[in-house]
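Next up: some structures, all given as structure tokens.
Derivation of every value follows stated rules applied to the coordinates shown; laboratory data play no part. Just so we're clear, the structure is a prediction, and the values are computed from it rather than from any experiment. Cβ atoms are built from the backbone, for glycine too; each structure is taken alone.
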Structure I
Amino acid sequence: MNFPPDTKTYFDIVWTIVRQIPSGVVSTYGQIASMIPAPTGVDEADYERLGAVWVGKAMNAVSSADDTDIPWQRVINSQGGISLPEGSKAALEQRRRLENEGVKFSSAGKINLNTFAWDGPTSDWLSEYRLLTPKALKKPADDKPGQMRLF
């Protein structure tokens with residue numbers, strides 16, 4: 001399955017979610033996919049494997065006409081990086097836009113998700129659109145550094 005069964009509806013949901021990401025923070029393909037229930041006819045396990053890829057396809061389909069309406073630059077990969085080919089015009093533009101919003105990159109070209117990750121839309125908004133609570137991107141703070149967590 002290269003694309004979701006109802007591509008237009010799926011892409012529209014992705015773009016609706018992306019429009020909610022505020023300036024100065026980022027989301028990941030996987031976090032966005034985690035908010036969307038598996039489409040009808042798609043097995044949950046298959047959707048877990050394919051969802052982030054489908055979100056990437058939706059973001060790739062953003063046309064220049066939608067460019068100002070859909071903040072595509074705020075969607076990155078799970079490692080905190082830009083997924084576009086390094087050095088490409090589009091990758092440089094994505095980085096420029098994020099930096100203009102105050103997002104910082106490490107010397108390795110990554111964004112610290114503990115600092116710049118989006119927590120997702122409000123629960124009321126999610127309910128209104130019949131979406132799921134997004135997976136968290138920020139790692140929980142250690143209560144006692146150096147001590148192993150048991151739970």
Structure II
Amino acid sequence: MIEPGSIPAAAMGGGLIGLAAALMLALNGRVLGVSGIAAGMVAAGTPLSDRAFRGLFLVGVVLGGLAIGALFPQAMPGAITSNHLVLGVAGLVVGFGTRLGGGCTSGHGVCGLARLSTRSLVATGTFMVTGILTVFIIRHVLGGLP
């Protein structure tokens with residue numbers, strides 16, 4: 001029997017993401033890629049019923065994050081920076097990267113790797129290396145964020 005609090009939060013979060021991805025594929029026949037779901041919201045020609053599904057999914061992502069933050073505030077210790085310019089540029093760079101890479105970490109890293117996709121393996125490796133280099137440069141070369 002597993003005692004409450006004995007499972008690390010990262011393992012629980014990873015398990016829930018995996019479960020959500022499996023359910024999305026099994027019940028809807030769709031890959032759980034958040035950037036693809038978001039892109040479909042604004043893509044020309046997306047049917048209204050599909051936009052509704054995508055919109056509800058994205059609202060659920062936001063509400064789920066807010067609920068976790070309210071119930072378990074220690075799970076979300078705070079933003080890396082309060083500089084809105086830095087956050088805005090970071091968001092644009094992430095959006096550009098997901099389009100360039102043909103998907104995001106949830107699509108490639110969770111779903112693509114589970115399907116043994118070579119393309120997803122390369123994309124996930126690129127995400128990881130880029131993330132590690134970015135953190136190193138920001139923390140050790142630039143001395144942190146403003």
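Taking distance in nm of label points 7 Å out along Cα→Cβ at positions 103 and 127 as the criterion, the largest value within structures I, II is that of I.
For the structures shown (I, II), mean count of other Cβ atoms within 10 Å over residues 15-22 is largest in I.
Computing mean count of other Cβ atoms within 10 Å over residues 7-14 across structures I, II gives 17.1 for structure I.
Given -11000 as the derived value for helix-only ellipticity at 222 nm (-39500 (n - 2.57) for each DSSP H run of 4 or more, over all residues; to 500), which of the supplied structures I, II does it correspond to?
On the way: I: -11000; II: -20500.
For helix-only ellipticity at 222 nm (-39500 (n - 2.57) for each DSSP H run of 4 or more, over all residues; to 500), the value -11000 is produced by structure I.
State the single structure among I, II that was used to calculate relative contact order in percent (Cα under 8 Å, 6 or more apart), giving 29.
I
Out of I, II, which one gives 47, 46, 32 for Cα extents along the principal axes in Å as computed from the coordinates? Before the final figure, lay out each step's value.
Working: I: 47, 41, 29; II: 47, 46, 32.
So the calculation was done on II.
Here Kirkwood radius over Cα pairs in Å, for residues 31-110 alone is compared for structures I, II. The highest value is that of II. Suppose distance in nm of label points 7 Å out along Cα→Cβ at positions 63 and 95 works out to 2.4; of I, II, which structure was it derived from? Traced to structure II.
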